[in-house]
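The next part holds the structures, each set out as structure tokens.
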Structure 1
Amino acid sequence: MLANQSNQDPLASDTVPGNDIYTQWRTQGYVVVPQLWGADQAARLRIICDDILAQWRAQDPQTGQPGDKPDATVMRHLNHPAYFQAHPKWLGEVLDAAADPHALDVVQAILGEPPLFRCTSLFFNPGGIDLDGNWHRDSQFSARDDEAEKAMLTAAGDGGSGMQFQIALVPSDDIEIVPGSHLRWDTAEDYAIRKAEGGKNNRSNHMPGALRVHQEAGDAILFNPMALHRGRYRSGILRRTLMLTYTKTSEPWFDYFSNQPWFSQPNYLAQLNANTRAFYEPFVAAYAPKWLTQ
């Protein structure tokens with residue numbers, strides 16, 4: 001499953017024991033789950049996501065502007081109701097995907113408590129440019145300086161309160177991570193690539209210890225966003241990766257990801273089965289008061 005890996009083998013079975021997941025996550029900062037979804041389910045979600053992507057490129061319903069730009073590589077909130085006017089039942093399939101019991105079992109084994117939904121995203125290959133993504137930790141986008149970011153890493157410890165859960169809808173070699181980097185601050189070599197000189201070197205292909213993940217359609221990788229990681233985006237190489245973002249139910253985090261007031265619309269959740277609806281009810285309870293104040 002992984003290229004250029006020296007010390008750790010990925011979790012290689014369809015049914016991964018919870019303790020193994022927990023240990024892999026804590027020590028390495030990532031977990032690979034082969035064939036979380038079967039080929040048919042991945043193909044079905046790709047059809048739906050391609051339709052949503054085409055609509056977003058024409059007009060992002062959140063901004064009213066076209067989403068398509070030559071360097072565009074990600075869109076958020078695939079579950080926005082505007083995308084399902086022609087195919088209303090597809091909304092249920094997208095929401096079912098993020099509430100998939102197999103996925104949630106893995107997330108709960110890692111977080112140690114029931115997960116709270118945050119966001120759906122789709123990564124895709126750009127239309128007019130080739131990009132080796134920028135190396136980053138998600139902490140850098142909310143920390144005011146290096147000392148504040150170091151404090152965030154220390155507070156997160158070996159687990160953290162959230163994760164990125166990326167499921168390939170087509171075969172992909174586009175995710176890189178530095179295993180174990182969630183446990184430490186940058187080495188001098190790491191920092192020279194990630195942040196030095198205004199980040200001018202952050203697309204370098206020489207990050208020490210970098211690991212490129214290979215995914216077949218339906219394979220999932222979960223990784224700690226505090227770890228050093230990046231994506232790759234090539235115009236001529238198809239990429240369709242669905243990302244599901246979760247946090248601990250005990251630590252809700254309000255931001256652009258969780259700001260989804262359409263969940264409060266009448267009948268938005270009405271078509272869902274009882275189990276899927278029950279998964280989203282804590283999300284609505286946690287954030288609806290904030291939606292009302294925006």
Structure 2
Amino acid sequence: MSENLIVETHDLTKIYGKFTAVNSLNLRIEEGEVFGLLGPNGAGKTTTILMLMGFCEPTSGSVLINGFNPLREPIKVKSIVGYMPEKIGFYDDMTARENLEYTGRLNGLGGSGLKATIDELFEVVGLKDRANQPVGTFSHGMKQRLGIADVMIKQPKIAIFDEPTSGIDPEGTDQVLNLIKTMARQKVTVIISSHQLHQLQKVCSCVGIFSRGQLIATGSVDKLGREALRKGNYHIILPIAQLADRVRTEINGIPGVRSIDSVADSTVVAADDDISVELSRVVLETTGLKVQMKVEEFALEDIYMQYFKGS
């Protein structure tokens with residue numbers, strides 16, 4: 001396993017009868033990434049998660065989690081991985097604190113240290129005032145936040161979430177996403193499976209797009225956007241409607257420039273690389289203007305639709 005990879009699969013395959021749920025998956029997730037699993041229902045996302053956790057035996061291929069095989073070394077894997085399924089379950093007749101205490105003891109925690117950890121987690125997830133209430137009285141959003149505390153209590157190296165914001169109102173969704181960002185800042189590798197593309201874009205450093213059991217694209221949103229929508233080019237946007245011929249000539253002389261087009265009140269320069277610094281210098285030297293330019297950003301939803309256009 002490579003030094004910075006914490007999740008690595010090689011030709012990972014799962015077949016149920018005549019149905020191939022996951023087909024020759026080669027997945028690489030680096031330590032500290034927030035990785036989003038995208039794809040329609042039946043694309044293989046949940047089956048992939050189950051194989052990563054060791055809950056489902058592959059038909060063929062291999063998987064390593066921090067260098068451990070989930071089937072041969074399940075205890076080692078489960079000791080470093082926290083998992084929150086789409087349908088999270090707690091003991092409804094027990095309080096939130098009692099549920100976390102139970103999880104903590106299962107993971108070898110106890111005593112005053114466990115109490116202090118639980119108190120801190122209730123503060124983090126915003127359930128401090130509800131800690132001693134039965135979970136059966138909790139709303140769906142509160143249970144999701146408690147689920148994140150349940151994942152965090154074992155201080156995992158990897159946290160896996162399957163549809164963590166499903167069925168939550170916008171305020172609750174923001175709370176959950178902020179908690180996931182908190183985990184990422186603590187250097188936890190996070191894997192999220194979700195249909196909520198705009199939400200994933202807020203938290204993910206990298207995404208993988210699944211279709212019919214195969215990983216058809218992977219990379220940052222910027223990388224996938226340029227590949228799917230701009231033929232690999234960078235688009236740098238200048239807030240200038242029309243450029244003088246001399247300015248166009250100078251810009252065309254920058255290595256890697258592909259085209260210069262006027263779009264509405266702006267000028268778009270397509271290039272092989274991000275040439276913003278060089279472009280800013282040329283514009284300043286030829287016009288005397290300091291302009292605020294930006295590299296085009298992409299919506300994950302547009303990228304997703306491009307990959308599944310016509311399907």
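For the reader, a short list of remarks on this structure follows.
- Among 1, 2, structure where mean count of other Cβ atoms within 10 Å over residues 143-150 as derived comes to 12.5: 1
- Distance in nm of label points 7 Å out along Cα→Cβ at positions 55 and 199 - highest-scoring structure of 1, 2: 1
- Entry that produces 18 once relative contact order in percent (Cα under 8 Å, 6 or more apart) is calculated, selected from 1, 2: 2
- Distance in nm of label points 7 Å out along Cα→Cβ at positions 39 and 63 derived as 3.8 - corresponding label from 1, 2: 1
- Among 1, 2, which structure scores highest (criterion: distance in nm of label points 7 Å out along Cα→Cβ at positions 47 and 231): 2
- Between structures 1, 2, the greatest calculated value of volume of the Cα convex hull per residue in Å³ is seen in 2.
Values in this text are rule-based calculations from the coordinates and carry no lab data. Please read these numbers as outputs of a predicted model, since none were measured by experiment. Cβ atoms are built from the backbone, for glycine too; each structure is taken alone.
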